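Next up: the structures, one after another.
Values in this text are rule-based calculations from the coordinates and carry no lab data. Keep in mind it's a predicted model, so treat the numbers as computed, not measured. Cβ atoms are built from the backbone, for glycine too; each structure is taken alone.
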Structure I
Amino acid sequence: MANYGLVAGLIVLACVLFNTDRTQSAVWYGPYLSAAANVEWGDFRYDLQETIAFKDLEPAEREAYRFQRSEDLIPYRNNAVGYVYVVAAAKALFGWLPDLRAVEALQITLHTLFCTWIIFRLRSPAAKVLFLVLYALNPVVIYYVTFPFYYFAQAIPSFALLLLMIRDEESQTRPLVTTLLLVSAAVLLGVVFLARPSTIGAIAAFFLLAVARPRLRWPAVGAVLLFLMVVVTGRVASPHGPWHTAYIGIGAYPNEYVPAFNDNVGYALYRDKTGAELNASLGGNLYDDDVLTEYVALARQEYLSILERDWPRFVRNVVLNTLQGFSIGYMAGQPYWLHGLVALSGLVVIVLLLWSGQYVLFGLIGLTIGTFVPFSPPIPAYMYGAYALLVFGSLGVLEKLRLLDPVNEALARLMRRWRPGYA
């Protein structure tokens, strides 16, 4: 237990040291905080006026703010509802903290628990240390752990997959514990899907792998039914869809259709087609269901029109997106040649995964990123869930190359010096 505590303590310390003070615009995360204070399962309603007042506060004041229950609520349909439930859970578990701090505390807790659990189920000391360094303590990973928005939720299906893949033999003989874990996973993954529907590939893979194991089959079937119940009852319909992201995604690489990869080019499309400005500020017309539906339809129409006229460009984009998703991802604002270099590194990763016999892991990474790379570049915020799987795959490659052996020997020598008698 002392070793568990040491590793968990190191991860928490790294989260404190590398904690980012950056946040998403309050225009986007404010409604989540307000709705969480007025949480209703299967609904997403928030206090517009309080959220506008919150947005206008100084950053330090927003950090210390606590939203209150309100009777003046209106529907919100511009983002998926799931993160409302996450924020509400954070407020319930860490009620002594302001809202943003509570969300960060929950995300740090989940990151610490999952990473510690995985580390102590890896077989070799070298694998344990490398996963700790390359993932659990990695400042890039911790950036999203301490970033209070729904991007962190994308890592949870990957944790579930890793825990299933490296599940120790002892747990195979404890059906009650297994059933409880599957029930917990079903609820958690249901909420994750409601927060980020793009996680469906990894979530589906988790349940398929669980059902495929004879000892897990029937508890896993029950978990699937529970997952579906969570999704069906907790869902809030939104007219948003993927078309805004798909349209602006064309601008990720040089082209004559979409000048840049950012939200503003989508808003400019609406202005050019309708003559009206699209206002994304709280209370603006983007929050009107009719306007949002009209904009989504225009983005869809324009995207499909460009696709029909220039489909080879889209094939190139999908290939580049996919290959970069097997590496560090798409670096926004960087030159085209750098995207090509990252894509080449992703191709190397794919070859190494297949060469080392990690076919299942290759497929899981593909499913994790495959829900968005057909129409959007894999920016780190979108592909965050793939990083744990990529690090795990890297350990498999190093093991195949027998490069973990000298690390294990060096760690053994270090332990013998520190603790005489260490085997």
Structure II
Amino acid sequence: MLKKIAALFFLPPVLIAFISLAPFAIYWNEYLSAKALDISRTIGFDTSAFGYACLCVGAFSLAYFFVFFRRRHEERRQIVLHRPQQTRRLIFRVVVVLAVMGLAATVATVTVAGSGFITEMAGRFRAGEEATDLLYSPEGYIRSEYVSGLIRMLGGLSNASVLIWLSMAALPWRDLLKKIYWPGLGVLLTVNLVRGVLGGDRGPALVAFLLTAYVILAQTQNKPTKLAHRNRPLRTIGIALGLVIIVGTGLWAYIRLDKLRNTGEYNTMLYYSDMGVANLSLEMKTGEGMGYGYYTFGGPLSLVFRYLGISVAWPQFTAAYIGGPYLNLLGDAFADFGIYGFIIYGFLGMLSGWVHRNICVSPSRLGWRVAHLHLLWAFASAFTVPIFTGIQYWIGLFVALAISLLLDARGNTHAAPAVKAQREEKVRA
């Protein structure tokens, strides 16, 4: 039952519908609205904005199912490990390098000034105290004057290492790693959390734990044995308890990390969700111009052009905002294409359906699973500024995909029909 619920909730159309439409409910709830400082109530409930949100969700769902079911009769294929020992050593090397690079980039950023940043941040994290003065100081992480922004962006590689490792929950990778899989995942989650404390990153830390719970429920394949069937009740209780611990740890980490950045007594998640709804309404009433992709996918490109010294004049969108131009994915899509912002949702739906379909055809290919987890991470951030509007996300994605394709390469694996792959595994056993 838990597996079915997780698979349904993390189904991209369901997830994007919940993330996009749930913030509108804050307006009608006294408690939630109070925790969000009554932002949307200041503007009033806008039926046009809600209708636009439904249009975008519908475009995403239609595009997703159109692509997903278009070639549903493709033959299911799995990979067989060609050189298991060499591949296993390669996995350890690349994952460790990514985790160390991510943590090292952040540590270097906050220690190059010679301040006691790490000690002070760790103490405030344990005490649940604010640290905005540290994070936004010249010696801090977010506005450090001593390390370039490109180096700081490499900190996201620790999250990429977690997603690669989670992708290996699929067979035959899970069997290759054997008993080291879960301890290794624990170490990577810890490293990612430490980096989150030093960098003040709330979202990646929480999403890493939530995706871990999702993988345990929906992606890990269990071998049916008599012993497993006999101990099924105990196994179910153990899995449920483990999930509570994992999700609870993620929420605890998010709350503590949120306190490091939160300068008010509001709930940040509710505040930004409510503000996104309010500013979408203001956009639709007062907005002028179009960004033509700048506010969704063009933002990271503008940074790349700037680093390359290329001058690009991107069209701008203007509107009256409350509390600043803080938007969610709905607002960003409207800023780019107006009422036709559903095009962005349609494109994301097609991309998600294509990736998910290829997972069904080749369930043991790491490349597709890495892409799928990165998409879920992007969708989970859609209630506020989407993570894929920043270049740090893309650096982690491209590196993770490159490594997964390296591991999927013919020198390490070869593809075979599912039935044939199972026979070869039995022969090897």
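Here are the numbers for this structure:
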{"quantity": "Mean count of other Cβ atoms within 10 Å over residues 143-150 - structure with the largest value, from I, II", "calculated": "I"}
{"quantity": "Answer label among I, II for the case where distance in nm of label points 7 Å out along Cα→Cβ at positions 151 and 287, calculated from the coordinates, equals 3.9", "calculated": "II"}
{"quantity": "Parent structure of the calculated result 30, given that relative contact order in percent (Cα under 8 Å, 6 or more apart) is the read-out and I, II the choices", "calculated": "II"}
{"quantity": "Distance in nm of label points 7 Å out along Cα→Cβ at positions 87 and 399 from the coordinates reads 4.1; which among I, II", "calculated": "I"}
